[in-house]
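Some structures to go through are shown next.
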Structure I
């Protein structure tokens, strides 16, 4: 695999406890807050400041008690493994063939583990996992999500996803590459009969101009003139600057969508 930063997000270097400081404490605090999207009964939140003070200490003890761990407020491998469990599950290997089915299966596995950013500003463990450690307002992560899923799926065949597209965070780079290599199916060609051209596992690109694509995601099915998708960095409104991974339906009568074709393997 190419995109392996997620390994840093599911592990800490040191045991952390009351008065600890640093990046490991920040990771603990981030996962404590992210658990609100995993377990709706979890209502606690801590300040993410890298300082394991009394607030973090007490809430970690509550988390440990809830999950039948020793409630001592000390975060070692067991407690952190539980905190990061959603990402650990999302990155568990899947034995599914063919490649297209494996791409969709990995997309669904991520979706089911509630990936989302923190602070609605492209930050947090999930964003860093998809974006190779990068985060912040300038790091829209929809392509990072797509290529993470492709990386996992292609690894199942002992190959790299860079066989079909460059490693990038840019929809424009993928769109231009697809056009140059003949892998990009344009909206004009597919809109009247998408089921004849588009298959699950293909990658859609929202096109704004002939040289500008603004959002991307994974096609999971085709229905009449609608593409069923899983996509990251979106929300209920289908924004390109959302905050989570969602399942959506994209209507070709309402949006200009090009599709990057995944070769059958």
Structure II
């Protein structure tokens, strides 16, 4: 009897040990892209400035948050910017939390109030023109509500320099509205994207899928052929578009 009890106890211990290891392994699959202390691994590209320069400190880390701020701007003056992660990716899940705060910078475009985004499959930032507004990319657009009358869903898709397919059809309009709610005030929102090269891309808001698309291609000016270059991988970047926004818990899992 004692031998049997000892044997059962060993099995129970092994079982719990395996579960713990499995849990740890699952957690370790997620890679933190933001350490909460500094911008290690991230490089800015501001319109009008060379790659790596951010003379007005648009992107900073404060209180454990990655902040997009315009405290040193006299006027925004179309100085659109992006903060690029150092490594390109192809197939992955990316999750993060964001919130809009404060007031839009003086001189920002009216449409850019409570408007920002995270760029996916972006072109190499070193190849961007000095005065290029946005990288060729797929933008998971982040929006905040302005009033209770006009819906302003977040998690949309915008396509600077690209086209995509939705439901088997090529879509060439610049922004496609997601089936997502409108958020107000300064609440934290959880967003996630699921990316499988050029096969399928989904946006999630607070755990719910709100839009999906496939077969992104570069929109080459003047190219009327049916064989535009597929966009299968690229860089991730956070946008500065004139309204202060904060990010936290930026994590990526390779698929």
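Given 1.6 as the derived value for distance in nm of label points 7 Å out along Cα→Cβ at positions 153 and 169, which of the supplied structures I, II does it correspond to?
On the way: I: 2.3; II: 1.6.
Attributed to the structure labelled II.
For structures I, II, calculate mean count of other Cβ atoms within 10 Å over residues 57-64 and state which one comes out highest. Write down the numbers at each step before the final one.
Values: I: 19.1; II: 14.5.
Structure I comes out on top.
Kindly point out which one of I, II the value -10000 was derived from, the read-out being helix-only ellipticity at 222 nm (-39500 (n - 2.57) for each DSSP H run of 4 or more, over all residues; to 500). Before the final figure, lay out the partial values.
Values: I: -10000; II: -4000.
Matching structure: I.
Rank structures I, II by Rg/Rh (Cα atoms, Kirkwood Rh) and report only the one at the top, that is, the highest.
Numbers: I: 1.02; II: 1.08.
The structure with the largest value is II.
Looking just at relative contact order in percent (Cα under 8 Å, 6 or more apart), which of the labels I, II belongs to the structure with the highest value?
Values: I: 17; II: 28.
Max of relative contact order in percent (Cα under 8 Å, 6 or more apart): II.
Quick check: 1.00 is what I get for FRET efficiency 1/(1 + (r/R0)^6) of positions 89 and 193 (r between Cβ atoms, R0 = 25 Å, to 0.05), calculated from one of I, II. Which structure matches?
Numbers: I: 0.10; II: 1.00.
This figure was derived from II.
Only the coordinates and a few stated rules stand behind these numbers; no lab work does. Since we're looking at a predicted model, the values are computed, not measured. Cβ atoms are built from the backbone, for glycine too; each structure is taken alone.
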